Structure 1
């Protein structure tokens, strides 16, 4: 009996030693469809297989930088322009790989009587707080139509509640994204989608971490990128299983999740390399100019220090 107990103790100790080797990392995300491969990598054991002990935390975009600053999370997923805001406001972070590009997954919804974006001048628009992707998307769309955020009344609501409130008859317009945008598609009596990222291609999501985490854990950072690309491979090879896992996280069936995912494009390793070599710098500079204009940032951060692409090679 003592031998059995001793053997069990040794096994437990060995298991404990093995798990202790996994690099712990907490990642801040939201229920946005584009972040779902991170959930897949977690639930399918891909992170674990690659030596990572990952905790995914649902943190609203408006406070995600505070979670980084406090040390509650070391990495996060968010839009390209949001990293500019964080760095400009004293929260140093570096993007290490691209997650997705929105192809109609983010949009502005309006009442049926509104014929153009210019018609929302003087009206009430629900959007997340300044410094978030929906607020930036609102500012971007307004600017492209000769308006600014000063021409509307912004009511701060997160994308899910914003869509629900709009369907319930509150506010004249709202900024939201998938899977919540599809709830408006399914309620034509409430209003319509007047513009999406098909019309204004400016929502691009990336994954990043604090410089300290990257310098202390370069192998883990590479494993995070590799795990994401492995999750994309699983979506291709086992779509039904992958969609069920990803959909469950946002209370959707696999079929419903697959339908909402059609409005974006996840970015594989080759697409990542192309993005950081081309669109990334151009968009980042245009975005920084708009952020300055609307008062979200006071000065541009070091634009050459926003990303480290060594982990996608």
Structure 2
């Protein structure tokens, strides 16, 4: 007589969160004018808290939001040098095991980014994202972080400045080519475990595009909004890119008022204007803007 195998005590499907995603660790800009971008970030409430040990890279922070400004020339083979116009160049995702997440992504068709690590630097695995951007996998973000190795704190600066009005990462907006929503939805679903939200479930004040939800726990969940060109426009597949950062806040209008006092200007038109659901800043330096979204998480 053959005995049946005992049932699994917990049958948790892998697809629920295959990489153990736990939110965004940092967003990276590349620019040849880091001081100009730094002024914009400080106006938005960020503070420079650390410098990279060997590269022209600064870490800005407020609350749990980390933004890296990279002005280092020749960062990676095959990528363009930083230009005058800042570019959203990378998003780093917190994962359970960075090496395992990297291997799994490659097994499912991701393109590897060749590492270029110098002495006393961490090797953070990355895959190619939209356009020339990169997606990093980071598993050191609790008691020990990547910044403890690669960065030197700026003397006399609070390394953990509080977030204005409880600002936190909400997500990113990605511009894509004509009829490419299905392709990019599959990319994020297959590699990272994202799920498409119903068309009627919207956030903020800009209702266009398709919204993908990360498989993270609720407290660290974030979203990617895919936006195609307006109907009738020529295909812009070559211009696919990460476009802007979405920041969550429990009180959009109070945050708008606080940021306005610091000199931040918001788009106010018939079609787009600040309201309880969200707000959109003006664009600085040819391509830097931020979107506020109502979100109760702090």
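Please treat every number below as a calculation from the coordinates, not as lab data. All figures in this text were calculated on a predicted structure; none of them were measured in a lab. Cβ atoms are built from the backbone, for glycine too; each structure is taken alone.
Out of 1, 2, which structure matches 20 when relative contact order in percent (Cα under 8 Å, 6 or more apart) is calculated?
Value 20 for relative contact order in percent (Cα under 8 Å, 6 or more apart) corresponds to 2 out of 1, 2.
Compare mean projected area of the Cα convex hull in nm² across structures 1, 2 and report the one with the greatest value.
Ranking 1, 2 on mean projected area of the Cα convex hull in nm², first place is 2.
Which of 1, 2 yields -0.37, -0.45, -1.41, -1.43 for log10 I(q)/I(0) by the Debye sum over Cα atoms at q = 0.10, 0.11, 0.24, 0.25 Å⁻¹, for residues 85-180 alone, as computed?
2
Can you say which of 1, 2 returns 3.6 when distance in nm of label points 7 Å out along Cα→Cβ at positions 149 and 229 is computed?
Only one of 1, 2 returns 3.6 for distance in nm of label points 7 Å out along Cα→Cβ at positions 149 and 229, namely 1.
Match the computed value -4500 of helix-only ellipticity at 222 nm (-39500 (n - 2.57) for each DSSP H run of 4 or more, over all residues; to 500) to one of the structures 1, 2, and report its label.
2
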